[in-house]
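Read through the structures below before going on.
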Structure P
Amino acid sequence: MTPLVLLPGMMCDARLFGPQIAALSGRIEVMVPTLTAHDTMAGLAKDVLATAPPKFALAGLSMGGIVAMEMLAQAPERISRLALMDTNPKAEAPEVQDRRLLHMVAVEGGQLDRIMQEEMKPNYLADGPNRAAILDLCMDMARKLGPEAFIRQSLALRDREDRQEVLRQADLPALVLCGRHDRLCPVHRHTLMHDLLKGSELFIIEDAGHLPTLERPAETTAALVRWLFEIGDDRV
């Protein structure tokens, strides 16, 4: 079985996949790179590829999914299977680019906490009993990564390329997964990716928003286990 590379979302670290790592680590080698060293998607993807095994399964959530699509563009022969979660294959819309600039200016002025609390994190989650604890974890991850990581990741997201054609050309076991109530990357984005990826499976997690790995960990882990161990060849 090839190793699994998990790519976290913006201002998140390996704790975003804590339940999945705990469930999978006895069955497969799991790696979680930090996506903070570059301000372009190409640079981030190149960094991950430089340290990843020769062949690996790849799963990314949100910004991690966008980096995963860039890696697929750069080195498709190295990726044995692909899972895209709560993400977007399209280039950044102009109005979102403008909003990112405002966020970067605010963060440069020392307002990382305010931007994360008021502008971003409230849109991440569906209502649920663990919402407050997950938001607290998200804030801790963001503070640990810090303002410079926020700026670099914002630039990479703002200036990214459309990768729909990369998905259309892909030929590998693929999972497309999202929370039913994801407001940042809605369900229709995932039906698009499902249509683009030949033979992919689409899995929608009920009662979850943008972070189903934490909101509905059992259901998300089950979908990933099926993708890893039950669908198609591992193409070693």
Structure Q
Amino acid sequence: MRALIIDDEPMPAKHLQEMIQKNCFEITSTNVFTRAIEALEHVKTEEYDLLFLDVEMPELNGFDFIEHANLPHNTIVIFITAYSHYAFEAFKANAVHYILKPVMREELIKAVRKASQLLNADKKTAEKSAVKYSETLSVYDGEDYLILDVSNIIRLEADGSYTKIISKTHPAILASKRIGYYEEKLDPSKFFRCHNSHLINLKELSRLSKGKTGYITLLNDEVIPVSGSKKEQLNQLLGL
């Protein structure tokens, strides 16, 4: 993590930097500013994972800095101050931790570890959302490989260790892979596993029954069961 320290008192700022270097292996580099105005210009061109921010400073206090800095959404803010009455305001400003001066080693380590966990969780979420789902499926029909545009797929149905694929452009195809394989390939915002044996294209959904379990009707009038464990999830996905 890259860290930025903003504190108008040079000695405490330097002391914090030294404490970080000795005790916080998660932080690979630190930079220090003793004027918030100068730091405000700096963060327009430089990004940091973690910001240690004093509250009471001349020219620009810590809360005003946050308001004007336009920091990336995943920047972690830790307020450091000698005054405990700022704690409520700090958490309202989305700070993840609040440390009182003089900074204690244990409290610093605790705050940095919390910041590191949050950043790692955010990174994993971003990586997951960046997954590229297939726009086509290659399916062997016994003679040739058929290239199916996923937008034309109506539904998939498990048939033992095989999967039946029903599309708008081909007769039903019996593919040699399990339905779970195709579920991983297809965008979950567009295809939904409504039942252990059924994976449907949500654009083909026409009607959904009420109740904890039930069925869905597709645009081609096929009726597909919905398991109880999937019904609430489908309702949320459809905004019902």
Structure R
Amino acid sequence: MLSGHDIRKTYGAFVALGGVSISVEGGEILGVAGPNGAGKTTLFDVLTGRVRPDSGSVLLDGEDVTRQSAFKRARRGLARTFQAPLVPPSLTVGETLEVGRTAFSPRVAAEEEGRLRDLIGFTAPDEKYAGALDTLDRRKLLLCCVLLHGPKVLLLDEPCSGLMADEIGEIEEVIRRLVSETGMAVCVVEHRLEILEALAKRVLVLDAGEEIALGAPDQVFNDPKVRAAYFEAPAGAGA
């Protein structure tokens, strides 16, 4: 459903992505892990069209979209959420969802909004200001907005950031339910391995812009290269 092939991106002498390939199928949850600075967010930026790669290609549902804008990719069914759940503080929940429904044609029926709210478990009242929501409900509001137009692929950048343990479990269940009921492809960036172990069928691990492991979570997280990237301090590092 979504794939990237030999993606390379540099910023001056810094190599953000050194030839990374990725693919995720419909009905699959793919995890993307790695320590800080591994290239996870840059990979999402390239896949969604926010950043143009130096080389490599991106395919969405079999079509090359490497040179298409982020807006055109969104129209073709690629949706994304960001690590920080930023919402419009001056709009109510109802107004925010209305913007999501009518952002582009075809406009979405109000009944679809209600169905998605039930699917996600988003119960905040329409009259409440979006800026007054807690972190969990902000994430649910944004998720509802990006799902309104029925994306084929959903990229989630640290969807559990800032959540309590019980809230993390709730978001994990929402993600599973979305995949089960819609058949969409979901890719989750997360640095906490236990979350990906609970969610993902496969996990891609990056370090310093390079792929160091790909496979089932239990195999990947026991890979010596992955353990070194996460748990072993570099030589000469202080305590």
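All of the numbers you see were taken from the coordinates with simple rules; none came from a lab. Only a predicted model underlies this, so the values are computations on that prediction, with no experimental measurement involved. Cβ atoms are built from the backbone, for glycine too; each structure is taken alone.
Given 29 as the derived value for relative contact order in percent (Cα under 8 Å, 6 or more apart), which of the supplied structures P, Q, R does it correspond to? Of the structures listed, the value fits R.
Tell me which of P, Q, R gives 3.6 when you compute distance in nm of label points 7 Å out along Cα→Cβ at positions 155 and 195. Label of the source structure: P.
Identify the structure, out of P, Q, R, from whose coordinates log10 I(q)/I(0) by the Debye sum over Cα atoms at q = 0.10 Å⁻¹ was calculated to give -0.48. Each step should come with its number before you reach the end.
Numbers: P: -0.41; Q: -0.67; R: -0.48.
Going through each structure in turn, the value belongs to R.
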